[in-house]
1. Quick check on the output: 13.9, 48 is Rg and Dmax of the Cα atoms in Å, derived from one of P, Q. Which one produced it?
2. Tell me which of P, Q gives 3.0 when you compute distance in nm of label points 7 Å out along Cα→Cβ at positions 82 and 98.
3. Suppose relative contact order in percent (Cα under 8 Å, 6 or more apart) works out to 19; of P, Q, which structure was it derived from?
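Please treat every number below as a calculation from the coordinates, not as lab data. The structure presented is a predicted model; accordingly, all values stated were derived computationally and were not measured. Cβ atoms are built from the backbone, for glycine too; each structure is taken alone.
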Structure P
Amino acid sequence: MKTETLRHKTYLKKNDVVFARAGRDKGKKGKILQVLHAKNRAIVEGLNFVKRHAKPTQANPQGGLVQKEVSLHISNLALFCSTCDKPVRIAFKFLEDGQKQRICRKCGETV
């Protein structure tokens, strides 16, 4: 019997700069390329590289080893505040026009 994973709400979005809090690339920063909501994971530029064997194709006639990014669990990522220059937790604030906005808990600036 296959168990389904629960989808947790996430505040991370595409093009956010994040900080790796755990794992092989702990302490590194990168930009989110894709968020996989169903799996609670995100693909981050420059983090969590793996090497895969590739058959020769027309696009890659040589074949060989290809290095690519694989997903990280969202719990291992923290949003990076450019004002504080630190990984931070965030809060939400509603504007007068009803829009929801993410703000930094340390400095209070919008993320």
Structure Q
Amino acid sequence: MTFYIKQNDTSPVLLATLQDADGNAIDVTGGSIRFHMRQIGSTAVVVDEEAIIVTPLEGIVRYNWQAADTDTIGSYQAEFEVTYADASIETFPNDGYIRVQIIDDVA
């Protein structure tokens, strides 16, 4: 999946359905979600913020962009980290990353 957003934009939000290896939705009821993002080729995390659980039983989550998140054009790797109610942690997607492409705007 590649998500495109223009430089300095805060919309649209990044919406994702967290799934296991078989494509089944992950129940995140009672958990919390963080969104992480780094530029491809870098180890420095540029976004580490709370994400929102939209529909817990269906594993639907979203991240609302802040202006500073999209101020630098480039290709990024992103993921959602779930801390379940029992304090265990799992990261999605667990077989790679969400690719975020921040592209230059005209003005």
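1. That value comes from structure Q.
2. Source structure for this number: P.
3. Source structure for this number: P.
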